[in-house]
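Right after this note come the structures.
Computed from the coordinates by the stated procedures, all read-outs in this text should not be read as laboratory data. These numbers were taken from a predicted model, which means no experiment stands behind them. Cβ atoms are built from the backbone, for glycine too; each structure is taken alone.
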Structure P
Amino acid sequence: MPKGRPTEGKWVKHKVNILNQRNCYIYKRPRSSIWQYYLQVDGEGQLRRSTGVEGDNDDINVGQSDAIDFAQKKYIEAQAKLSFGLKSIVTKGIFDLMQDFLDEEEKRIRPYNQAGFITKETWRVKKHHLNLLKKFFKDMNTPIDKLNYEKLYDYPYWRGITSCNKLNPIAIKPPKTQQTISAELTTIRGYFAYLVRKKYLPNVPEFRQVIRERKQDTRRDYLTSTQYQQTLPTLRAWMNNKSATDIQRYNRRVLYNSILIMTNSLLRVGTLRNLVWSDLEVARNIPKDEQLRHHIISVRKETVKTGVARKVMSPTVEYFDRIRQLRGIPKQPKSPFPHIPAEYRHMPILSKSRNPEERMGQGTFERCWAEIKDLCVNKKGYWGDKNISWYSFRHTGISLYINRGLSPILLSRLAGTGLTNIEQVYYHHEAESKATWEALIKNRVFYDRISKEQQELVPWEKYLEDVD
């Protein structure tokens, strides 16, 4: 028998064994008339709970029958759980094992995306998702064995309509997309799967179906070729503003060239920020005169969110060379691009103005972006109501390449994304574009010609009528 409160003596009164079992009985406390329930299971410990049945301090018969019915039901439930391989004594609340789950997930953290592992940012998001689950239960730690599956089923609906400023534990408002709710459910299901694996639950709860938006409907905004051309002169004026300090002028010039690099190389902003000078190579397989413009970027797997390394042919020699000069790195004589002395090759390309060993900080990106957005949205109005971000320049570059007729397969390899994404995310049909107008004109001319020749276009459905 495990150590604990004695089963007899001054702590236990009116003890009655259940189903002739020594490890299960009802009793009363010395100063209470309420019947109590006791269960002990080897390897799990003891459980003491109130039956809620009122008895009498002196008369053992009062309420005994109802208390026995309660205890027998609990005992049979415990035995049923044991027969299914579950814990029969569950004293934990829904929140009690969240930290254990997060600790287990933390062991899977890697510096970059790898199969079967997660990044630190993914772990942080999982923690946030579990706080949302706490919010759903109003920060009340419901016992696991009293989990309301029907209520939990409606989590997606609750999440889509609920706004609350109370910090219990966090304030929330409905997300903009169903994809956000779907991502939350992935974490929540993972947590309940952990409880199933630890034998606290028989199965993972089901949730109301979430219909995610099409990729076309949730893609990030981008700049048309006209908007992009309007933006560049504004950025150059911002970059060369005489009222800027030396550090501001350095940051602005580096970031202006970064925008040109992202648009032409199709790199994600996070990838560009993680590049070091040794990631740049000369493009030896192209003519010498083209090497003055084009070069190779070796995208290491640890620098990209997909965790897949790739080589990128990029027409950005000039822009990287400008950053080298801004950084004050001397040009190595008679050396291939990027002409960097050996002692600088390990250093980040986008570095702080006063410390070439450190990457340019997130705060610098955010402050400069606020200035750029103010110019292009509030003062110039180039971007309209589009939500342009640093990432939008990669999106813009891919869209511009598509409009130029670059092969989707080659483009997907250069951009490090799938063909489906090229079609559904990056391809844009601009109804007002000249290319669309020309295509429509050619189509009208074609139909006019075949009409004059009294030819007929047969619908596919009619064509296939006699085909078995």
Structure Q
Amino acid sequence: MHDDDTRPTKSQPDDDRSDCDERRDRAARRGPGARVRREDPRVRTDGGRVAPELLPGGDGRPLSDVTVLELGHIIAGPFCSMILADLGAEVIKVEHPEYGDAVRDTSPIGNSSFNYVNRNKLGVSLDLKSDEGHAIFADLVREADVLVENFAAGTADRLGVGYDDCREIDDGLVYCSIKGFNPGPYEEFPALDPVAEALSGVMSVTGHSGQPPVRSGTSLSDMAASLYAAVTVLGAVRQRDATGEGQHITVPLFESTVALMGYWLAYTQAYDDVPEPMGASHPGWAPYDVFESADDRWVFVGPSSDRQWRRFCDALDLDLAEDDRFAELQSRLDNREELNEIVSATCAELDADEIVARLQDASVPVAPVNDTEEVCDDPHLRETDALAEIRATEGDGDRIRTPRFPAKATGFDRVESTDPPELGQDTDAVLGALGYDAEEISRLRAEDVV
């Protein structure tokens, strides 16, 4: 990936100075967000974004001076780097020149996954198995603060783009690996989102009693790991700015999903009981479930205090608030089946909108069970600008609306959403920013390096 004679000469600490002193000095010389570079005439040394004019988010956002390389595919890696892009980072997605991300142009759901998790990124195509591809990758690493990858275990090392390889190029790099498992007995096993859901216990409590276990309706484990990865990257970048040292982060699907199951694990150990799936209900509240309305829709209701229970009864004209079978929470739990039958019969006489309106007016937790079309047209999401329009790069190219970063902050604006990149669409611009001229880029393309 690089020649030994291109490596920078590291300053040697004085005999009376500690390694810790030297690291502090290196961090101070860098300043917040800055990077140590190799001496190479191709590479920009201004400490900013590689191609600052190509993406929004470069001014006033928390990560506006951070560049992220993504070697990601499908969900976990791309979702993590998208979160960092939403906080202002410049994300450069590196893909193979021929086939790109594993879900590009695969199926309607594959295309849709790609279109969602790859907005706000630059697209660079690069053959990492070629010598010149490795050299270009090394240039990118020199410019990067963070690298995110979710290759199968061992793949990055085999390609020569693992942590040890990249650390030799820039020891200030924060290298984030999203894997199936942390190092241990399972680490070499193939992992998918349902594998993590099954092993973690999520499947065992999802669905209905007496029925086969089911996975969640979205990529729960992939996205949980991505969120933990983004948070950990932020911590590592903050630490790098203080110490001058990069590091390797490993974020596992399995353990991340186990973390979501924490209160169930605590329950099992404390009370020697293994929970069964309960559908939409909850073991600690009643009524707390979905009920079918007169217009064949489903509505969730969940009064979760005695005060809410009384308001629930008033709103639905139920003479149950003082009934000994249901007056107290424990009695409602003891008579859950009978109570659910009564509530079910009541809801079956009312349209969903009326149930929702009555209970919202009474400040009782309630919600219609929306399908995805209804979510796309939700008036609250429209009013809060929660969905942004982009072009479906993979698929038919229609304009679609996908979720924006959901949090809002008083100190910075959300980044405007950009279309997911076509395969390699920004290769020329990024390589040009690195110092490659048009003739050289044309030759690299002719030789299938980019």
With relative contact order in percent (Cα under 8 Å, 6 or more apart) derived as 19, matching label from P, Q: Q
Work out which structure the value 22.2 belongs to, where mean count of other Cβ atoms within 10 Å over residues 147-154 was derived from one of P, Q. Q
Quick check on the output: 102, 74, 44 is Cα extents along the principal axes in Å, derived from one of P, Q. Which one produced it? P
For percent of Cα pairs over 16 Å apart, for residues 283-394 alone, structure among P, Q ranking highest is P
